[in-house]
1. Among the shown structures P, Q, from which was the value -24500 of helix-only ellipticity at 222 nm (-39500 (n - 2.57) for each DSSP H run of 4 or more, over all residues; to 500) calculated?
2. Once distance in nm of label points 7 Å out along Cα→Cβ at positions 28 and 60 is calculated for all of P, Q, which comes out largest?
3. If we compute Rg/Rh (Cα atoms, Kirkwood Rh) for structures P, Q, which one ends up with the highest value?
4. Have a look at P, Q and say which one yields 1.9 for distance in nm of label points 7 Å out along Cα→Cβ at positions 132 and 148, as calculated.
5. Out of P, Q, which has the highest value for relative contact order in percent (Cα under 8 Å, 6 or more apart)?
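Bear in mind these aren't lab numbers, they're just calculated from the coordinates by the rules spelled out. Keep in mind the model is a prediction, meaning the values are calculated, not measured. Cβ atoms are built from the backbone, for glycine too; each structure is taken alone.
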Structure P
């Protein structure tokens, strides 16, 4: 008969917890609260920033429509990409989603392929309407359907 070896459990020390000093020790909760307050204050300012971003996106779209070259295309991509990043942070998730779809279209379509201005316009107009109507809720079925349709057209255009 073979004897079973006893099971030995090894529990490595929690070095991260030791470095931080436990659950809350070493953390400056006042600094965290100040940072959260600052983010809340910035969310209020996003309305102004969003309006400026919508204008910048429209301006980039107009420049691209007038002269569809690498420079104007890059400007359009930059405007859409910036809006994608900022909108999600400041409670406009649908703008972030539509701007992300537009960014995907511009970025992933080969530079020598024509960029369909109608599809670009649909994205820009959707962003404008979502901002104008202050659609911040992901449960808005109309806005969600629009975002899904735009994403489907982008996938179709890219052959995905």
Structure Q
């Protein structure tokens, strides 16, 4: 499930919600996401994504991660900070520098019986707002998160 909706009362703020369920223990699923090296594995190849920070990255509140990627052929440098780190429960990465005016991505790990639900909640703003959102950003984000969904389904099958 992947949806994108405007955030009520805040024009230009959008929320992407993606959710996926795995028949794996929460700690195991979280450990996968806690390894920054896995980002390349779950990011679509057409983005030419690479981590430029020195590896391994100690994931914790305050950790900085630098990436390079290409969006529509344009080279992008992206820096995020892990602003919240609660092992096996959640973490938040926020864009400090990159293509969005705002990017706040919360990763939640919920136990449901023998399953783990991974929920991504991304609040974001784009330059030029609605002019770029509907024709470019929205479909690209859905495509990226669908790719991620498909890869994760194979990894945790």
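1. P
2. Largest calculated value belongs to P.
3. Sorting by Rg/Rh (Cα atoms, Kirkwood Rh) in descending order puts P first.
4. Attributed to the structure labelled Q.
5. When relative contact order in percent (Cα under 8 Å, 6 or more apart) is computed for each of P, Q, structure Q gives the biggest number.
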